[in-house]
Structures are given as C-alpha cells and as structure tokens.
Structure 1
Amino acid sequence: MALHPGLPGRGVLRRAFGVVLALGLMSGWAGGAGAQAPPVTLLHVSYDPTREFYQAYNELFAQYWLAAHGQEVRVQMSHGGSGRQARAVIDGLEADVVTLALAYDIDAIASLTGLISADWQQAWPHNSAPYTSTIVFLVRRGNPKGITDWDDLIQPGVQVITPNPKTSGGARWNYLAAWGAVLHRELGDLSRVRDPQHAEAVRAAEEQARAYLTQLYRNVPVLDSGARGATITFVQRGLGDVLLAWENEAYLALEELGPGAFEVVVPPISILAEPPVAVVEGVARRRGTLEVARAYLAYLYSPEAQRLIARHHYRPAFPEYVAPEELRAFPQVHRFTIEEVFGSWEEAHRIHFADGALFDQILAQGR
C-alpha cells in the first residue's frame with residue numbers, strides 16, 4: 001500500500017483555500033478600511049495526543065490571521081480521550097471546532113445535537129482529515145521481549161499498555177488494528193473479508209481474531225482513559241513491556257526521552273488512521289466565530305501547516321508540500337482501511353464497541 005494513499009485532487013484543495021479567501025473578503029482582507037476587529041477566541045476540543053502539534057499550529061494560524069486581517073485569534077484547547085471529548089460536546093461543551101480521533105465520534109455529535117451538518121466529511125479535502133497516522137509499538141531499550149509483530153503481544157509474560165476503547169479513540173484504532181492483522185494472517189488477503197464467497201473462511205478468521213483479542217487484553221494490566229494517559233503509564237510509571245501507540249506519540253516519546261530509553265517497532269501491517277476535523281457550526285454561528293473557525297480548519301491544508309504536521313510525526317494529506325527527506329522518516333507499512341475490513345465506523349462500533357458488544361464480551365472473558 002502506498003505511504004500516502006487516497007490523496008484528493010488539486011481542485012479539492014483549491015476549494016478549501018477558496019473558503020479562506022471568501023472569509024477574508026467578507027471580514028476585510030489584509031486589514032481593510034475601518035478599525036481593527038476585536039480579538040476572537042475559539043474553543044477547540046481535540047483528542048489526547050495532539051497537544052504539542054496544536055500548540056504549534058495555533059501560533060502559526062494566529063500569525064497568519066493577524067497578518068492577513070489585523071485581528072488577534074486566541075485558541076483555547078481541551079484534550080482528552082476522543083470518546084469522552086465527543087460526549088462532553090454532546091452534553092453541552094461549546095466547542096467551535098472539534099478534531100477527534102475518528103469519524104464516528106464526530107458523527108455522534110452531528111446526529112445527537114444537530115450542531116454539525118450530516119455531510120461534515122465533505123467540507124474539507126481527504127474526508128476532512130488533514131493528516132493520517134497508524135498504530136505502532138513502543139518498546140523499552142533493546143526490545144527485551146523481542147516484539148516485532150502482533151503475535152508477539154500475546155506471548156506469556158508480555159505486558160501490553162493500551163487505553164480503554166470505551167473512552168479513547170486511539171484505543172479503538174489499537175483494537176481494530178489488531179483485529180485486522182489477525183484477519184490478514186488467517187486469510188492472506190483482506191479483500192476476502194467483504195466477499196460472500198469467502199464467508200466461511202472469514203467466520204473462522206474472526207473466531208481467531210476474537211481469541212487473539214481475548215488473550216491480548218489478558219496481558220493488559222490497566223486501561224487508561226486516553227492515549228496520553230497510557231503513554232504516561234508506560235513511560236513515566238514504567239509499567240508494561242510494550243505500548244500500543246499512535247505513530248506520532250511513539251516518536252514524541254523518543255524525542256522527549258531520547259532513543260536510548262525506548263525504541264519504535266513498526267509492525268508489517270497496521271491500520272490507516274484518519275483523524276478528522278469539523279466546525280461545530282451551531283455553536284460557532286451563535287458565538288459569531290463561524291468565519292474564523294472555518295478558516296482555522298482550512299489552513300490545516302496549507303503548505304505551511306502540512307510541513308508542521310510532518311514535523312510532528314503525522315502523515316500529511318498533501319506530502320508534496322513536504323521535503324522528501326522529511327517524508328523518508330515515515331516507515332513503509334501496509335495500512336488497511338476501516339472500510340476494507342469493517343465496512344464503516346458505524347458497523348465497527350455496533351459490532352465491537354457498543355454496550356454488550358464484542359469488546360465488552362472479550363474483556364469479561366479475559367478477566
């Protein structure tokens with residue numbers, strides 16, 4: 001599979017920048033006539049491991065907007081497990097924009113509140129995902145347990161750190177990556193998963209996947225509520241032999257603590273994670289921040305932001321804006337999609353993560 005699959009056309013990107021241009025004209029582009037506009041504040045609700053990236057991006061966007069409009073933009077951030085963050089918005093947290101770990105969480109906000117349009121994924125390029133990621137393993141120096149692939153995670157004596165899929169989007173990606181890896185091992189070709197001609201083989205492979213996940217969660221000593229909490233458990237508390245992590249989170253640990261403490265292991269197959277973004281239009285319109293909120297997300301697709309994305313170890317939606325030597329830092333890995341293995345996020349949630357579904361059954365059986 002290509003390192004950066006599914007790139008949208010230039011026309012799509014031009015439409016995204018067209019939104020920014022239109023907003024600029026409406027607001028008095030480049031400090032037009034009249035007094036300087038008062039500062040505007042956005043509340044941005046995001047998932048756990050985006051803190052460092054959005055801290056840098058908020059500065060980049062604020063500089064851009066001030067230069068273009070003469071208006072100061074302040075961004076207040078809220079971080080946590082993606083599922084928990086979505087629930088907070090559903091329960092009344094007045095976010096102007098949300099950037100969550102998976103589309104299902106934004107769909108839930110849209111369907112339960114009506115504050116986000118049902119077709120929100122068509123608002124921006126690449127299904128409203130300005131970058132992609134994948135799931136990798138972070139191990140301790142020297143890789144003492146010899147972990148190289150998914151099967152190594154269920155060996156006796158291996159402690160695995162992963163957060164709770166009930167509250168963490170990253171944990172759901174971890175779970176589904178493991179499930180898909182087992183199906184690939186059993187079937188050899190993931191195109192068979194949705195093929196009725198292979199239904200019997202798929203059922204047998206799914207039984208193997210269930211057995212694998214049951215053993216995997218037996219090896220998990222604690223389920224943190226979010227990806228950053230799991231990283232702290234592994235890195236700072238010293239618990240576990242391997243951390244299932246977002247790719248960017250694993251490399252951030254190397255940057256902060258040095259390669260002498262940990263190593264990143266990239267399995268031969270993992271999942272294509274597409275964390276999406278959306279304007280909470282009902283809130284932003286009421287607060288008078290809609291124009292800036294739209295521009296804030298559109299600017300994620302700019303060349304400057306795409307380069308910043310890559311520097312923070314996310315895989316940019318438009319790699320042509322990034323220097324080839326920076327792209328070479330991303331290892332080649334076969335990444336399967338949600339649609340390829342699970343059909344859709346709605347179907348994946350219903351079968352695996354709804355109350356009483358497979359994850360609950362696996363956890364009860366494993367304990």
Structure 2
Amino acid sequence: MAALALCALCAWAQDNAAFTITGEAPQDAKMVYAIYNNTHNQMDSVAVTGGKFTLKGEKPANTFVTVTTGDNNAITVVADGQPIHVNLTNGTIIASSLNQKFLGIQNEMHQAQESLIKMSQEYSALAQDTTAQGKARKAELMGKFNEESEKLTQKMKDIVAANLDNVIPAYYLGTGLFYEYGYDDLKKLCAEGTPYYGHPMMAMAHRQLQALEKRHPGLKYTDLSMNDMDGKPVKLSQWVGKGNYVLVDFWASWCGPCRQEMPHVVAAYEKYKAKGFQVVGVSFDSQAEAWKKGVADLGLSWPQISDLKGWKCAAAEVYGVNSIPSNILVDGQGTIVACDLRGDALAAKLAEIYGE
C-alpha cells in the first residue's frame with residue numbers, strides 16, 4: 001500500500017499546470033502573497049498596482065492557493081485550470097463552480113472558528129485569575145471550547161462526506177482532519193480512484209493510514225520489551241493476552257493532550273478494574289524523573305513501561321504511533337478490538353464490553 005500511495009503522489013507531482021489569478025486588493029495594500037498549501041507552504045508574491053494584481057505560476061494540478069495581503073484579507077482557491085478572479089476587499093471571487101462552492105464552505109467555517117478564537121482569547125486573559133469566580137469561568141470556557149471544537153470537527157467531516165466527487169476533501173484531510181478517523185473510515189477516504197487520492201495534501205493522510213495498518217482492529221498485538229519504573233525489564237505480554245481486556249495507552253508526561261485525556265482513562269480503570277480490566281501505560285518520555293513525576297502527578301495506579309527513547313521508542317515503530325495520546329484495546333486472546341479510543345468513546349466501548 002505504501003508503494004501505491006507513493007507512486008500516486010509522484011505521478012500527481014509531475015502533472016504540473018499553469019495558473020493565473022487576477023484580483024483586486026485594498027488601496028493601501030502594497031503586496032499580495034500566494035501561499036501554496038500543498039507544498040510545505042511555499043510562497044510567491046506580486047506587487048499591487050492601482051489596487052489590482054496578477055499572480056501567475058505553475059504548480060501541481062488543483063493546488064490550494066491562499067491569496068492574501070498578509071493580514072485578515074485572505075481567500076483560498078483551487079488552481080483548477082479555470083480563470084480565477086479574487087476580490088480581497090469584499091471577499092468575493094469569479095471562478096469555477098468548484099471554487100464558488102469552496103469559498104462558501106470557507107465562509108461557514110470562518111464563522112464557526114471565530115467563536116473558538118474569542119473563547120480562547122478570553123481564557124488567556126483569565127490565565128492569572130486565581131479567584132473562585134475566575135476559576136469557574138475558565139472551567140466553563142474550557143467546557144464550551146471542547147464542545148464547540150467537537151462540533152467543528154464534525155462539520156469538517158460532513159464537508160468531506162459531501163464532497164467525495166471533487167478535491168475539497170484533500171484540503172481538510174491534509175490539514176489534520178485525518179487524525180479524527182478510525183482505520184476503516186480512513187481507509188475508505190484514502191481509497192484509490194477518488195478525485196483527490198494522489199493530491200499532495202493527502203500525503204500525511206496516507207502515512208497515517210499506513211501507521212494504522214499496524215494497529216487496526218482484527219490484528220494480533222505485538223509484544224514490547226521495555227523497563228518498568230524501577231528499571232526492571234518487563235514485557236507487554238505479562239499483562240496482554242491473559243484473558244482480560246487491556247488498554248495499552250501511549251502517552252508522555254510532557255504531552256498536554258495526554259494529560260487532558262487521562263481523567264477519562266482513570267475513570268474507566270476505576271469503574272472496570274474489578275471486572276479484570278487492565279491498563280498498561282507505554283510512555284514516550286526520554287527522562288525517567290519526568291516520567292515518574294508525571295505518573296505521580298496524574299495519580300496513575302496501573303503498570304507503566306518505557307524504554308525512555310522518546311519518539312524513537314519501540315512502540316512508535318511497532319504500532320505506527322506518530323501522535324499521542326493514542327491507544328489500543330486488546331481482548332483476552334490478544335486481538336486488537338479498537339484503537340485510539342478517547343473520552344466518551346472509551347467509556348462507550350467498555351460499557352458495550354462489560355454490559356453496562
């Protein structure tokens with residue numbers, strides 16, 4: 001599969017096409033920049049003359065190009081071989097139906113993102129507020145932020161699902177949305193034959209799928225040889241495949257999202273440990289003291305193992321872990337039944353297993 005994805009990306013990369021973007025900019029604008037989203041954010045620039053500009057280039061077909069004056073005036077278009085005219089003053093375009101559709105989507109997303117930005121700004125302003133009222137407001141903001149973030153993620157998923165007949169999914173999958181899909185769904189989205197399959201922005205999604213190939217449901221778990229917190233050699237097989245469900249939790253003390261997720265894992269462990277449910281933490285730390293302090297600070301009472309090699313640890317290669325938090329849920333016979341269960345998803349899966 002890796003070879004197929006690589007060939008597809010190489011083939012697309014060779015299919016360059018010329019494009020021209022004309023437009024209008026605010027009268028005080030001196031320069032307009034073109035940021036090519038699928039080429040590591042490479043950038044071109046052109047001078048604005050009399051409030052007008054013309055950008056010309058040659059990039060892989062259907063490159064996403066963000067046209068901006070460098071401030072809040074920005075529009076992203078698809079260089080689809082059709083004439084494109086953008087007005088950075090009023091945020092409108094004259095372009096293909098695909099670009100008209102994409103602009104409408106961007107405007108909807110912008111409105112949703114504005115709410116998150118405002119909440120984040122208010123939270124930052126309260127960072128040093130240690131009063132009871134301040135703490136309560138921060139907790140309220142965090143709850144609302146997480147709720148709105150989930151809605152925004154679902155909105156992007158809906159956009160992808162509604163545009164499988166064009167290249168728009170590549171934009172959202174290529175900017176990190178692929179992390180939100182499980183193996184089966186991501187495999188469908190990365191299937192050969194889709195209009196966006198070989199788009200350069202799909203490179204990370206294809207790599208993520210290759211990683212999930214190592215830990216998706218149905219596979220037998222792979223043993224790990226590491227050390228426990230006392231420095232003694234241990235193996236994952238000391239806990240896994242012994243008749244009980246085991247959550248192998250990949251985390252690190254320095255990982256903020258891991259710390260945010262840990263209360264869910266603690267709650268699950270406390271609820272089901274009497275029924276045999278076990279958790280084994282696999283740390284991506286590189287410093288023993290930081291690892292031990294993290295375990296103590298978070299109140300983690302289950303077994304912990306690590307080889308203290310950071311991202312070069314054995315788990316990263318064996319299970320294709322390229323971001324944390326991550327996990328696999330293994331049944332009593334050593335078969336992976338789920339991966340990357342977070343928050344309510346973990347609670348729901350365990351309730352399904354234990355009948356509650």
When relative contact order in percent (Cα under 8 Å, 6 or more apart) is computed for each of 1, 2, the largest belongs to = 1
Name the one structure among 1, 2 that Kirkwood radius over Cα pairs in Å, for residues 177-288 alone of 17.2 was derived from.
-> 1
Percent of Cα pairs over 26 Å apart - highest-scoring structure of 1, 2 = 2
Given 0.65 for FRET efficiency 1/(1 + (r/R0)^6) of positions 201 and 313 (r between Cβ atoms, R0 = 41 Å, to 0.05), calculated: source structure among 1, 2 = 1
Value 0.95 of FRET efficiency 1/(1 + (r/R0)^6) of positions 257 and 297 (r between Cβ atoms, R0 = 25 Å, to 0.05) was derived from the coordinates of, among 1, 2, structure 2
Re semi-axes √(5λ) of the Cα gyration tensor in Å, for residues 97-304 alone: value 33, 23, 15 computed from one entry in 1, 2; matching entry is structure 1
Supply the structure label, taken from 1, 2, corresponding to FRET efficiency 1/(1 + (r/R0)^6) of positions 81 and 209 (r between Cβ atoms, R0 = 25 Å, to 0.05) with the calculated value 0.30.
-> 2
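Since every read-out is calculated from the coordinates, none of them should be taken as a lab result. Computed from a predicted model, the values in this text were never measured in an experiment. Cβ atoms are built from the backbone, for glycine too; each structure is taken alone.
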